[in-house]
Structure formats: structure tokens, C-alpha cells
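Each in C-alpha cells, the structures are laid out below.
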Structure 1
Amino acid sequence: MSEPDPLMSQVEAWLKPLSGDDGPCGPDLEYDNAFLELTTAAEGKPETQFDKGSPPEWRQVVGKVEALFDRTKDLRVALLWLRATLAIRGMVGLSAGLQLISGLLETQWDGLHPRPDPADNDPYARVNTLAEIPKVEGVLGEILNARLAAIKGVGELRLRDVEIAFNVLNARKGEATFSREQIEQMIADAEKDGAGVRTCLLDGEQQLKRLGALMDKRFGAGSGADLKPVRDALGRALSLAHEAVAEGVDEEGAPSDAGQAAGAAKPKSSGLSGSVTSRAEAMRAIDMVCEYLERTEPTNPAPLFLRRARGLLERNFLELLKDLAPAALKDVALSLGVDPATVGVPKK
């Protein structure tokens with residue numbers, strides 16, 4: 001029996017309600033010394049004219065987060081734990097951190113800090129907190145610098161290396177760069193050593209989608225943080241990871257270079273085999289088609305329509321009607337005994 005993942009054990013513990021007079025989420029500690037010390041530790045030392053500055057002491061941040069989660073449930077604290085875990089543990093921290101944030105939104109919504117504005121119940125403070133996820137100076141910066149795998153003779157492969165290979169980012173002066181083919185080979189070699197790069201990226205992507213759905217539910221469709229920058233970066237890395245794994249295994253599951261003459265070219269796998277057996281697999285297949293077209297045919301408009309179709313998969317009949325033929329919604333809904341105003345509105 002495998003040992004439980006310590007990160008996930010930590011997440012599960014923090015999602016349990018607190019006991020005390022301040023309710024299951026505890027008090028708001030925004031002005032508590034411990035909270036102020038946490039935010040200061042996460043800022044690091046900024047660069048000045050006379051000093052190069054220094055990055056945050058992320059291990060100190062983790063310790064301060066752990067102490068605060070014994071007293072409060074706060075999105076701002078969870079976000080700093082996500083950043084610290086990415087910096088310390090690499091990309092494996094993305095899934096765990098996003099699960100913590102989604103879990104708080106899902107199970108502790110009523111008492112979660114920061115609280116909505118008491119005047120009009122506007123959750124803008126929570127929206128603003130989550131808006132740090134797609135910012136380069138926020139969570140996205142840690143995602144780009146997070147370790148994907150340790151590569152012999154190279155060092156650490158990071159998501160930033162992938163973005164440079166796709167010409168999304170420019171390399172810094174003196175920074176080593178790699179082609180997409182080189183990164184594919186690095187991932188393939190790392191997977192042979194059990195690095196689990198693709199699984200890690202898929203887990204992160206899955207949790208990002210879960211968070212997006214929860215934000216739509218809690219804040220209203222399109223009113224939460226725009227996760228597209230993170231989603232696109234993960235998608236580009238996944239496209240290389242899929243290729244790396246596909247090239248290492250042929251259709252029968254045997255190594256693709258088995259039986260080949262030395263120096264013979266390896267046939268490229270399509271990356272897809274068998275049949276789709278679940279809605280999740282169908283949605284992933286659409287994602288893969290979109291990723292391929294965006295990578296190889298950036299002017300092709302098909303991904304716009306495919307992503308729209310993908311968004312319709314999880315809707316019921318009336319929700320589809322509201323999206324595709326809103327003028328007909330009222331009559332059809334009333335004929336079915338449904339209030340048209342409630343169609344597509346999350347249940348509380």
C-alpha cells in the first residue's frame with residue numbers, strides 16, 4: 001500500500017472546519033501580527049539601486065501558513081501556500097494548491113475569509129484574491145518557474161523553458177534555451193525514470209478546470225479570475241508531454257524503437273488510440289484537437305467553435321436552449337413548469 005501524499009494529507013486537514021466561538025472558518029486575521037508577518041515573508045526583499053534584492057523565503061512562508069490555518073480559513077493564506085509549494089516542490093504543488101483553494105470555495109463558502117461586503121454581499125475581495133493566479137507577479141510567476149523535472153546534465157526543466165520554446169516568452173541574457181524537440185526528449189527521458197511529468201500537468205489542468213467551474217458557480221459565469229494564461233501555458237507543456245509519451249510507446253505498448261535498425265526514424269504516434277469511454281475523455285479529446293490547431297494552425301478559427309461546443313457538454317436541455325436560442329426559452333420553460341429566470345442559475 002502506497003504512502004499517502006503529504007501535500008494532499010495537508011489539504012484534507014485544512015479543509016476540515018475549525019472548532020471555536022468564531023465558527024468553522026475562525027476569525028479574520030488580516031490585521032493580526034502573524035498574518036502581516038506572512039505577507040512580509042512572501043514579498044521577499046525588493047531590488048533597489050544599491051541591492052539586488054532577494055526572493056521570498058518560501059519555507060518560512062509555509063511555516064507561517066501552517067500556523068495561520070490552525071486559526072482561520074482564508075483564501076489569501078491558501079494562495080500563498082500554493083505559491084510556496086510551487087517554489088519548493090515544483091509543478092506537483094499546483095494540483096495540491098488548487099485543490100485547497102477549490103475545496104475552500106466549495107465547502108467553506110459561507111464563512112471563508114475575506115468575507116463579502118456586508119453592505120451588498122459583493123464577493124469582490126475574494127475575486128481580487130483569486131485574480132492573483134493568472135498574474136506573472138503572482139501565482140503564474142511561480143508556475144512558470146516551477147520544476148517540471150530534473151534532467152541529467154541540464155538541471156531543472158521548467159514551464160518557462162516550454163514558453164520560450166513556443167516563443168511566448170523571451171529568453172533572458174545568458175539563459176539556456178531548448179527547442180520543442182529537445183524538451184520532448186527531456187520529458188521522455190524523465191518519464192522513463194518515473195518523473196510523472198504528464199500526470200502532474202494533467203492533474204494541474206484538471207484542478208484548474210474545477211476551480212474555473214467553481215468560480216462560475218460562486219461569482220457568476222465570467223465574473224471570476226481569467227485563468228486562460230495558466231490554462232494555455234499548461235496546454236503547451238501538455239502538447240509536448242503527450243508527444244514525448246506517444247513517441248516512446250507504439251500502438252501495442254512496446255517501445256517504438258524495438259526491432260528498428262540503428263539510426264532508423266521513429267514513426268510519430270497520433271497520440272490518440274482506442275475509443276472515448278467517458279465524458280471527461282471526450283472533453284480532453286476536444287482540448288487536444290484545440291491545442292494541436294492552436295499550435296500548428298494559429299489562424300484557424302476552428303478552436304473557437306470547438307471550445308464553445310465543449311462548453312455545452314455539461315448543460316441540460318434548457319441551459320442549451322438559453323445559450324443557443326434564448327428567444328425560445330421562455331415558452332419552452334413555462335411549458336415544462338420551470339421558471340425561465342432560474343435556468344442556468346446555480347442552486348444555493
Structure 2
Amino acid sequence: MSALRKPKPGIMEINPYIGGEAKIEGITRFIRLASNENALGCSPLAKAAYLGHAGELHRYPDGSAAALRTAISTTYNLDKDKIVCGAGSDELISLLIRAYAGVGDEVLYSRHGFLMYAIGAKAVGATPVYAEEQNLTADVDALLAKVTDKTKLLFLANPNNPTGSYLPSSEIKRLRENLPEHVLLVIDAAYAEFAESLPTYESGEKLVDTYGNVVMLRTFSKIYGLAGLRLGWGYFPADVADVINRVRGPFNVNAVAQIVGIAALSDHDFLQQSIAHNTQWRAWLAEELQKLGIGTQPSAGNFLLADFGAEAENIRQKLRNQGIFIRQMGAYGLAEHLRITVGLEDENKELCRALGEILKN
């Protein structure tokens with residue numbers, strides 16, 4: 001690489017994020033269970049809003065996403081002025097790290113946390129640091145033991161991707177109360193809607209209002225089925241919201257995403273259908289995999305982390321050859337596991353049928 005084009009320290013240490021496969025040549029029918037997308041797609045109201053906005057594509061979006069923030073604040077009973085929207089919660093993760101960490105700083109997360117935390121840290125020259133987990137679940141004491149004067153942000157995915165585990169609200173409160181004031185706790189609640197029926201789960205907005213150094217991130221990619229539009233939001237302390245608004249792009253959320261997001265929030269029936277479908281078929285899938293001798297982790301998301309042992313990658317490739325995509329986990333240090341998104345009824349049954357045939361041979 002030419003010295004004239006040498007990037008900042010940390011950039012070349014990044015392993016580029018590779019999403020789940022969607023298609024391969026020579027196969028016309030695919031079952032996509034690799035990316036934790038909503039099995040039911042998106043709300044019909046959201047789809048209608050998308051199609052109805054085609055005549056306005058030449059217009060710039062509202063840079064403040066005011067109408068969308070109002071809809072979010074109404075839906076979740078939050079302070080509109082503390083909401084910032086982004087091009088997916090991924091963008092907000094990057095903006096937080098860019099705003100609060102740099103060379104010589106540390107960004108902390110749990111061992112099997114979302115890959116974007118380490119990527120974001122390296123991109124600004126900060127050092128990613130992880131704490132070991134207990135039973136594939138974030139360990140509050142291990143996280144606290146890793147905190148130093150250099151720690152600027154602590155990211156906690158709750159529920160966690162890819163393990164599906166979660167921490168009860170009491171543990172998250174204990175974490176925040178024992179963190180130094182200089183550490184910003186970021187609760188990444190991308191899968192919150194799938195977990196909100198659990199009696200000990202809280203997504204984190206109450207902590208944002210109680211403490212001055214907690215952020216909660218959410219996304220429209222999962223339960224709302226809008227992964228293709230790249231839309232997320234965060235609930236911030238007022239001073240942190242001000243900082244993020246200063247470093248984000250002036251039109252970071254496109255106009256179509258804003259319109260469709262508002263429509264998606266209004267469709268409560270679709271939301272409940274999505275939750276019910278996931279609850280039913282996640283349990284079914286775990287039971288059927290168990291019958292095949294494949295253990296799974298308890299999950300609070302729309303996916304299962306399954307233990308296939310040393311044959312994990314071989315099995316994934318055989319499924320791939322049949323047009324069935326599930327996610328390899330080597331990048332997370334879980335090479336003997338595969339992550340399976342909960343699909344439609346016929347997709348779940350076809351996956352289990354194909355797995356049964358593969359395991360027989």
C-alpha cells in the first residue's frame with residue numbers, strides 16, 4: 001500500500017462485516033434464515049407508504065426527522081427531544097464511538113457481542129476490549145472488572161445477537177450503578193420487542209431517564225421488517241443527543257425511510273402478529289432441532305444459536321447447496337455453532353427436513 005494512501009491506525013485491523021447470504025447462482029428458490037429478518041416481511045401499511053412516496057423522491061428529507069421522532073415518542077411514551085434517528089442503529093453505534101472515543105481510549109463489550117462494536121472502535125483508533133461471559137450470557141462482574149480509566153463506552157446488546165441471551169433489568173441497573181461516571185453505557189435493544197413479554201426484561205428507556213450516562217438503541221430492521229431501508233433510533237440523555245446531532249450527516253435518514261417508519265409504528269396488529277409468530281415457531285424450531293440431536297441456546301430474539309459441533313460448517317455448506325441459508329458464527333468465536341432465523345412455517349419445516357437428511361448421511 002502506498003504511504004500516501006495509508007489510512008489511520010486501526011483501519012486495516014478491521015475484518016469487514018459480512019452479512020448473511022441471500023442468493024447463489026444456479027438456484028432459484030431460497031430459504032433465507034441467516035439475517036434475522038422478520039419472517040412475515042413488513043407491515044402492509046408500511047409497504048403502501050413506501051409505494052405512495054415514489055413521486056417525492058426528488059425532495060430532500062427533513063434533516064431532523066421530526067415527524068418520525070414524534071411518532072416514536074408517542075408509541076413509546078418518550079421525550080421527543082431525546083430521540084435521534086439514524087440509518088440503522090449501526091450508524092448510531094458508529095456515531096457514538098466517533099463522538100466519545102479515539103486513540104488511547106477503550107470500548108468495552110461482552111465476548112460474543114455484536115461485531116460492530118469492535119469494528120467501530122478500530123475505525124477511530126480506539127481499542128476494543130471484551131469481557132468473558134457466563135453460559136453465553138453477559139457477565140456484569142466480568143464487565144466491571146474490565147473497566148479502566150481509558151474505558152469510554154460500554155456496549156451491551158440486550159437481548160444479545162448471536163447468543164439470544166439477555167440480562168434482567170436488575171443486573172443492568174447493578175451494572176450502571178457500579179460503573180464510573182465517565183463510562184457511557186449503551187444498551188443495544190435491537191431485539192427488544194421479542195423480549196418485552198419476559199417479566200424480568202426492560203429495554204432500557206427508564207434507565208436513560210434515571211441516569212445521565214445511559215443510551216438505548218433500537219431498530220426498525222427486526223420486528224418492523226424494514227431492514228432494507230436502514231432505519232434505527234436512539235434514546236439519549238439530552239447532552240448526548242446534542243452531540244450526536246452535531247456529528248451525524250445533515251440528511252442521514254432518507255425521506256422514504258421516515259415515511260415508512262411512521263406507517264410501521266401505526267400498525268399494531270402487524271406487530272402483535274410478528275411477535276406471536278416468532279414465539280410459536282421459535283419454540284417449535286428448538287424442539288425439532290432437539291429431536292435431531294442439535295442443542296440450542298434459550299433465545300429472547302427471533303433466532304436460535306444451535307450447536308452443530310465440528311461439522312457445523314460442513315452442514316451449513318450442504319444446506320447452502322440446497323438454497324437454505326443459515327449463519328456461520330466463526331467471526332464471533334463460535335465456530336461450532338450456527339445461527340438460525342425463525343422463518344415461515346414452510347421454511348422452518350423444510351430446514352428441519354433437510355437437516356434430517358443431512359444428518360442421516
Structure 3
Amino acid sequence: MLSVVVVTVCALLTAGLIVLLTPTLNRHFLAIPNDRSSHGEPVPQGAGLAMMGAMLVVYLALWMLGHLEADPPWPLPVLAGAVWLTVLGALDDASDLPVLWRLAGQAAAAIAVVFNLPDGFHILPDLLPLAVERTLLVIGIMAFINAVNFLDGIDWITAAQTVPMTAAVIVMAWLGPVPQNVGLMALVLLGATIGFGIFNKHPARIFLGDAGSLPLGLLLAWMLIFVARADIAAALLLPLYTLADTGVTLVRRARNGEALWVAHRSHFYQRALSLGFKAPDITLRVFLLGCLLAALSVAAVEIESVAGDLALLATGVAATAYLLRHLERGRA
């Protein structure tokens with residue numbers, strides 16, 4: 001019952017804040033179409049401000065009502081990092097910030113997340129020294145923040161990835177392998193994403209903006225760290241589409257000698273638009289794949305078998321590769 005209430009309240013609060021903020025966003029945060037855009041008319045961006053506002057209110061209410069566990073992980077420092085990235089993203093939405101400024105801000109948030117991990121938290125104790133693992137986590141969080149940002153390019157595609165991921169984390173928290181505080185964060189993020197999705201339906205009336213995609217990437221990365229503690233395969237399966245589209249695209253661009261930090265239209269979902277797909281067609285396929293990956297990740301957490309993990313990973317990789325190939329071929 002609490003889960004339904006949290007998701008509903010956060011969705012409604014996000015939607016209400018979007019309505020209130022839209023006039024201001026129309027004046028100061030318009031996304032003007034250019035040759036890299038997937039939209040044809042100016043659209044307000046910055047819905048992340050509403051999402052973060054709603055999430056803060058709901059999560060702080062859960063804390064004050066005693067629904068958070070006293071044991072770590074403590075989510076409030078992570079929320080502070082997300083708020084910081086919301087501010088950074090809003091500044092970037094209003095006036096493009098230099099790349100180094102954005103990376104420095106992301107690094108600060110990633111370090112805060114890793115510093116906040118419980119004492120003795122070690123994902124791969126038999127493979128990596130703790131200091132090395134923590135360093136790699138900071139780099140991985142930054143990479144994932146940017147991957148989420150890169151894939152926020154057409155209507156509903158971010159929601160299509162976030163909803164299955166958060167739903168899977170909620171189930172894992174209910175089953176026990178993932179801490180309750182992480183599950184509550186997933187509930188709040190799921191509600192905020194649904195509230196945003198109401199307005200991002202094609203043709204979108206508002207975009208997430210960097211004010212939303214940056215903190216979203218941070219919060220998802222934080223959840224994935226605890227999923228990885230439960231099962232590495234599950235943590236790889238959940239964001240597999242995000243990692244695959246971004247990773248393959250970056251490798252191709254590097255191989256072609258293109259600057260990786262320059263905006264482009266080379267992602268699979270972007271190329272699919274020019275090959276005859278409509279935005280809703282793409283996001284539906286990404287969502288269905290996300291649901292499959294979510295189910296596989298929950299199964300990986302539950303079976304506790306190396307052979308089973310490998311089989312589930314192979315299934316997820318095959319399904320993801322099929323979708324990428326399908327998008328790249330275009331519509332007949």
C-alpha cells in the first residue's frame with residue numbers, strides 16, 4: 001500500500017510542479033531546434049527541476065514519518081548530490097556550460113555518492129582492492145550520468161529506460177537483496193518519472209533537460225551499485241540498452257576520428273528516426289526490452305548461480321543486440 005501511495009503522490013506532485021514551472025521554463029529554458037535535434041518546434045526544457053522538487057518533498061516526508069531504515073545506506077547525501085546536479089544541469093540548460101565545468105560538477109557528485117557508501121561496502125573483494133574499486137566506481141558513475149544524458153534525445157525514451165529499471169530495484173528491495181532505503185528511492189524516482197512522462201508523451205510538451213538527466217543518471221547509478229552488491233549480472237542487465245547504445249556509438253565515433261564530446265545524431269535511436277521509425281515506435285521497443293532486462297535481472301538476483309547468471313546475461317545481450325540491429329536496419 002505504501003508503494004502505491006508513494007508512486008502516486010510523487011507522480012501527481014511532479015505533474016503539478018511541471019504545470020507551475022512551465023511559464024518560467026518557456027521564458028528561460030527553451031530548447032531551440034537545430035540540425036542535431038529530434039524536434040521541430042521550440043519546447044521548454046527543465047522538467048528535472050519539478051522532478052527533483054517532488055522527490056525531495058516525498059523522500060523527506062518518508063524520512064520524517066519513520067519509513068527509512070536507520071542502517072546505511074543513508075540516501076540524504078545522495079539526494080544532496082542529485083540536487084547539486086539539478087542546479088548544474090539547469091545552468092547548462094539556460095546557457096551552455098564548458099565541458100570541464102560539467103565534468104567537474106559530475107565528479108563532485110560521484111565522489112559524494114562513493115564517499116557515502118557504508119563502511120566495508122565492497123562489491124568485488126576477491127578481485128579489486130577497496131581503493132581501486134572506489135576509484136572505478138567514481139569513474140563509472142560519471143560515465144553512466146553521461147550515458148543517460150546522451151540517450152535523452154526523443155520523447156519518452158528516458159522514461160522507457162527508467163521505469164523498468166526502478167521497478168526491478170523495487171522488486172529486489174521487496175525480496176531482500178537490495179536495502180529498503182534504495183527501494184524507497186526507486187519508488188520515488190518511479191513516481192517522478194511517471195509524472196514527467198505525462199507531459200513528455202509524443203509530441204512532447206516539455207523536455208527533461210540536463211536538470212533532469214544528470215541527477216537521474218546519478219540516482220540510477222547509486223541504485224545499480226547496490227544491485228551489483230547483490231549480483232553483478234543483474235547490475236549489468238538492468239542498464240544494458242543504455243550501456244550498449246552509448247558504448248557502441250562512442251567506439252564507432254572514436255574509430256572514425258570524431259570528437260566524443262561534440263553533440264551528434266549517431267545513436268541508434270537517432271539513426272532509427274532518419275530510417276523511417278517514429279519516436280513512439282522506438283520508445284515502445286526500448287521499453288519492452290527494458291522490461292525483459294528487468295525480469296532477467298530479478299531472476300539473476302534470485303537464482304544465485306554462476307551458470308544461471310551467464311545464461312541470463314547471454315539472453316540479455318542477444319535481445320539488446322537484436323534491438324540495436326533492428327533500429328539500424330530501419331523500417332522496410
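None of the figures in this text is laboratory data; all of them are computed from the coordinates on show. From a predicted model like this one, the values you see are computed outputs, not experimental measurements. Cβ atoms are built from the backbone, for glycine too; each structure is taken alone.
Tell me which of 1, 2, 3 gives 14.6 when you compute mean count of other Cβ atoms within 10 Å over residues 75-82. Please report the intermediate quantities before stating the final value.
Values: 1: 24.5; 2: 14.6; 3: 20.4.
Answer for the origin of the read-out: 2.
Can you spot which of 1, 2, 3 the value -24500 was calculated from, given it is helix-only ellipticity at 222 nm (-39500 (n - 2.57) for each DSSP H run of 4 or more, over all residues; to 500)?
Numbers: 1: -17000; 2: -11500; 3: -24500.
Derived from 3, not from the others.
Any idea which of 1, 2, 3 comes out highest on FRET efficiency 1/(1 + (r/R0)^6) of positions 11 and 203 (r between Cβ atoms, R0 = 25 Å, to 0.05)?
Values: 1: 1.00; 2: 0.15; 3: 0.75.
Answer by largest value of FRET efficiency 1/(1 + (r/R0)^6) of positions 11 and 203 (r between Cβ atoms, R0 = 25 Å, to 0.05): 1.
When percent of Cα pairs over 40 Å apart is compared over structures 1, 2, 3, which one is greatest? Mind showing how you got there, number by number?
Numbers: 1: 22; 2: 13; 3: 6.
Top value of percent of Cα pairs over 40 Å apart, among 1, 2, 3, belongs to structure 1.
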